[in-house]
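I've put the structures underneath this note.
Laboratory data are not the source of any read-out in this text; all were calculated from the coordinates shown. In this text the structure is predicted, and so the values were computed from the model without any measurement.
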Structure P
Amino acid sequence: MEERLVKGRTLPEAYHNALKELEEFGEISPCPDYNTNQKELSMTMVVEEPLAEPMISKLFIGGYRELEQYRQEMLDGILDFEIERGNWAYTYHSRMEKQFPFIAQELRRNPDSRRAVIDIRDWEKDAASDDPACLQHIQFFIRAGKLHSKVLFRSNDACKATFMNAFALIMLQKRIADELGVPMGSYTHRANSFHCYEKDFGMLEGYVKRMNEGEVTYDYVGEWEDMMIEAQPEIAAAVEKLKNQN
């Protein structure tokens with residue numbers, strides 16, 4: 001499988017570089033579990049300054065409301081109740097939350113630690129599941145006084161998931177950095193299978209075309225952040241309505 005490494009100062013820069021690499025160098029391979037083909041390669045995406053502006057890409061499925069809801073799902077577990085109802089086997093938050101205190105404790109114990117790891121994969125449950133976790137683990141390092149984050153996905157949908165995944169995980173990195181009182185370092189996003197399904201080949205091609213034709217970013221602070229905050233009551237009401245459904 002083709003192996004690629006991209007870097008960018010900002011999240012959109014790195015993400016857009018990754019999309020271009022997939023479009024140009026991705027190999028077509030079968031994906032029999034979903035009865036389709038995919039364009040695929042292995043991707044390591046390094047964001048040098050995760051909070052630098054512009055922080056928002058226009059090239060993902062959804063808008064500010066969807067991004068804010070996903071951030072809350074990942075960091076705060078607003079849909080974890082679906083597990084108790086038996087609708088979902090897990091959420092990323094449900095597998096991470098009990099490990100959050102350990103990360104801060106370990107990095108306070110030893111700022112040079114290599115042990116600050118969150119494991120998401122549950123081998124026994126995922127081996128028997130039709131929907132095993134794509135995100136596998138997250139490791140945090142303090143180096144040169146900054147908190148760096150490195151994540152591993154076994155599988156990552158480049159067009160429909162990667163940006164939202166990375167944004168939420170950067171927000172998690174920021175939350176931990178703030179708790180520790182240290183500045184943000186780099187964010188590294190590794191996907192062993194960075195792919196686009198055949199039905200979305202046109203979407204990938206269109207994304208690359210839009211990059212080549214003009215500006216495809218927004219600022220987060222002072223622009224999207226405000227809209228995401230304004231969407232919070234609507235999200236809360238929708239979640240409460242969902243909770244009250246029989």
Structure Q
Amino acid sequence: MAHLEGTERAHYVQNMFAGIAGNYDLMNRIMTFGQDMKWRRTVVEQARIPQGGRLLDIATGTGDIAAEALKDDPTIQSVGGDFTIEMMIAGKNDYPERKPIQWAVSDTLSLPFPDNYFDAVTSGFLMRNVIDVEAAFREQMRVTKPGGRVVVLETSPPKDNVLKPFILIHLNYILPTLGRMIAGSSEAYTYLPDSTKAFKSPEALAFSMRQMGFEDVEFEEFMMRTIAIHAGTKPA
């Protein structure tokens with residue numbers, strides 16, 4: 001699962017998200033005690049999309065961030081891209097208010113958009129699932145306009161502190177149980193904690209962004225430091 005590499009990992013992730021698409025939003029609300037909606041609003045704020053500007057929300061899933069951006073400013077072009085078609089279908093069919101989103105089948109490692117096109121690129125819970133973090137950032141920078149923003153919402157490995165045992169219980173036992181009961185897939189909600197524990201620390205992810213050339217890279221942590229929002233600017 002989380003140890004898979006290359007195309008095998010990509011296919012596993014794609015099939016996994018297809019299987020939980022119908023209950024994905026509900027599980028996110030339950031797992032985060034509803035905090036994920038606040039984090040997505042913060043992502044949109046950090047994106048700093050100008051009026052009438054263009055947003056790409058890559059790995060959009062059911063379109064939560066893309067919809068939040070449209071709610072904030074209906075004048076923007078909000079593109080939701082994902083390589084799991086079932087997730088986008090669920091977002092389009094289950095939420096009538098998300099119909100204005102421009103849905104696009106998109107591989108984050110080979111985005112089907114021209115250079116310097118978007119004012120901002122956002123993602124939610126994408127980066128720990130990609131097979132090449134640096135290549136994903138390279139593509140995001142390519143399609144972002146000079147001076148535009150790239151904003152990343154992602155989980156973080158548990159820190160070595162007094163809370164770690166409780167966080168691990170939540171990740172290792174509570175989430176798979178909830179996944180089996182609500183989404184009908186304990187396997188998917190075993191993979192998600194495993195991929196979190198194996199992912200980069202917020203400091204390491206910020207370093208990767210700087211290495212790829214982003215400027216003014218900063219991050220903010222939430223939920224007992226298990227969630228981080230990173231933001232960086234493409235050089236003008």
Structure R
Amino acid sequence: MLHIPSIQAISLDLDDTLWPIWPAIERAEKALLNWLCEHAPMTAALFASHTALREIREHVADVMVKQRPDLRHDLSAIRRESIRLALYRAKEDPMLAEPAFEVFFAHRNKVDLYEDALPALQALSARYPLVALSNGNAQLGIIGIDRYFKASISAKDFGISKPDPRIFVAAAGAVDVQPHQVLHIGDDAALDVLGALNADMQAVWLNRDEKLWPYDDKKPTVEVGSLADVCAMLL
């Protein structure tokens with residue numbers, strides 16, 4: 001059960017918590033491919049091959065880990081350099097990576113909020129300071145929901161990703177409270193729930209798809225099927 005009186009702030013995961021991520025990624029990749037077909041057709045042919053594209057991304061991610069550890073949590077940098085490598089391999093202008101990535105990124109941030117997301121943000125932010133806590137590269141300002149958040153902590157900017165407890169502690173510090181005073185809400189059992197619990201937070205597992213809890217040693221403080229359930233408990 002939640003210990004509601006102790007909650008002084010709420011941290012929220014973004015992708016698959018406030019919106020489904022894969023429809024946005026699929027639209028962004030389609031927009032990128034269409035742009036490449038017009039401006040870099042040989043690269044577009046590479047991107048049309050799932051095998052070639054997967055190999056390029058794995059290579060770039062491996063290089064990032066070994067040579068640029070400061071960027072290994074930066075999904076935007078990995079995506080941009082994957083485009084650049086594809087352009088290079090296709091013998092087309094690597095400078096096109098920047099405008100190509102901008103096309104992808106603009107569509108990546110055209111998300112469709114879950115029906116319960118906006119009402120929950122409005123209600124929760126009226127009572128608690130909210131902190132966005134994400135391993136992804138979504139931009140709250142572009143999406144149009146930044147006004148509901150007091151702070152935003154990303155793995156890209158912090159240099160450490162969930163489930164490392166340090167990024168959760170940073171989220172608490174961003175709104176001047178202690179970790180045990182924060183309730184974290186997220187969809188991922190390991191990244192969100194275990195990460196938050198290991199940082200001494202309370203953790204709500206947002207289980208929209210009625211999955212089975214996969215761990216024996218720890219359990220979420222509360223399991224819910226929607227953000228409306230969280231609002232009902234807290235408000």
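Taking Rg and Dmax of the Cα atoms in Å from the coordinates of each of P, Q, R, which one would give 16.6, 49?
Q
Separate question: Comparing P, Q, R, where is Rg/Rh (Cα atoms, Kirkwood Rh), for residues 73-128 alone highest?
Comparing P, Q, R by Rg/Rh (Cα atoms, Kirkwood Rh), for residues 73-128 alone, the maximum is at R.
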